[in-house]
Structure P
Amino acid sequence: MNRRVIEVVEYDPEWASQFESERALLFDTLGKIAVEIFHIGSTSVKGLVAKPIIDILIEVSSLEALDSKAYQMESLNYLVKGENGLAGRRYFQKGGIQRSHHIHAYKSGDLSLERHIAFRDYLRLNQAVSIEYAKVKVNAANNCDNDSNKYMQSKNRFIQHYEKLALEWFSTKKV
């Protein structure tokens, strides 16, 4: 069985344009179902090391309407994964075993939308935190034996800590 290789690479400025191309395709495919489409994850933070996977967050008007577009998402080479363990989310993967894109979709008003945006923006504005996160990510990749659950677990404490701070910061920014 082929196993996914988990690697963390230096920031690639092409990630932003790769996201923009995919964003246009997704808006064309989803139409008014897509309220907004955001670039999230490490590839959205300039200068941050990352697994070379474009993470995309889609705010949708209706999860049911999004579900009705499964065939169209498959035609864009996305694997439709349903909730994939998180109630209220729709998850899609593209790029086979190594993956090139992940989509996380939530209905408008879901707090997970704010959580993802707050963490991204917090990393973008706090270089010291971003540098610390890079070290955590490299260490996780080097010690996970290509086990994605191990990789995620190695980052969880950092993410949970800074996600909480990011949400506090984000709530003051919105006022």
Structure Q
Amino acid sequence: MTQEFPGWHGTTIIAVRKGDEVVVAGDGQVSLGQTVIKGTARKVRRLSPGGYDVVAGFAGSTADAFSLLERLEAKLEATPGQLQRASVELAKDWRTDKYLQKLEAMLIVTDGSQLYVITGAGDVLEPEHDIAAIGSGGNFALAAARGMMDSDKSAEEIARAAMAIASDICVYTNGNLTVETIGK
């Protein structure tokens, strides 16, 4: 009898665009099965290929996500200032390359004006309602943020409050946040 290795879980990433800024927030929890392995992982990063600022958040395997972030940086260097084109090129490679097809992660990327979710299925999705969320608690954070968008709260206040709600509901999400803000 073979015993399956329990899956890695644990990420909630949310991006909220409101006014002239986009805030990307991610929790710090990494779980293996029912055990918290690390509570302070940093899953939101600022990339600056060629002086062009992009904020990216990732859910899924950390090593896989780092491979994808490296490739995204290379695409951004090849197409400076063109986040949509770089994202589409990454998604095409991810979908067609035999090595990349095995990568298990999702990305949220923004340059402050554009906001995309990139998946291994070849998707480059521009979210509705100026909110994107991925990971184990993504749907909880998304629902919470949507409920706050018409309030007077800033993008950061909405992202932080949505992450707090997600961490109260999702056992794979904690309240240890990394938050990055980028403007248009």
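Values quoted throughout were computed directly from the atomic coordinates according to the rules given, and no laboratory measurement underlies them. None of these values were measured; they are calculated from a predicted model. Cβ atoms are built from the backbone, for glycine too; each structure is taken alone.
From P, Q, which structure was distance in nm of label points 7 Å out along Cα→Cβ at positions 88 and 152 = 1.7 calculated on?
Details: P: 1.7; Q: 4.2.
Here the read-out was taken from P.
Here distance in nm of label points 7 Å out along Cα→Cβ at positions 48 and 104 has been calculated and equals 1.1, so which of P, Q was it run on? Could you put the intermediate results ahead of the total?
Details: P: 1.1; Q: 3.5.
This value belongs to structure P.
Between P, Q, which one scores greatest on mean count of other Cβ atoms within 10 Å over residues 72-79?
Numbers: P: 14.9; Q: 18.2.
When mean count of other Cβ atoms within 10 Å over residues 72-79 is calculated for P, Q, structure Q comes out on top.
Can you tell which of P, Q yields 11.8 when mean count of other Cβ atoms within 10 Å over residues 96-103 is derived from it? It would help to have the intermediate numbers written out before the result.
On the way: P: 16.1; Q: 11.8.
Clearly, the read-out refers to Q.
Computing relative contact order in percent (Cα under 8 Å, 6 or more apart) gives 32 for which of P, Q? List each step's numbers first, then the result.
Working: P: 21; Q: 32.
Source structure: Q.
Taking mean count of other Cβ atoms within 10 Å over residues 80-87 as the quantity of interest, name the structure among P, Q where it is greatest. Working shown, then result.
Values: P: 11.4; Q: 17.6.
That would be structure Q.
P, Q: which one has helix-only ellipticity at 222 nm (-39500 (n - 2.57) for each DSSP H run of 4 or more, over all residues; to 500), as calculated, at -10000?
Values: P: -16000; Q: -10000.
Computed on structure Q.
From which structure (P, Q) was Kirkwood radius over Cα pairs in Å calculated, if the value obtained is 16.8? Can you show the working numbers first?
Working: P: 16.8; Q: 16.3.
Going label by label, the one that fits is P.
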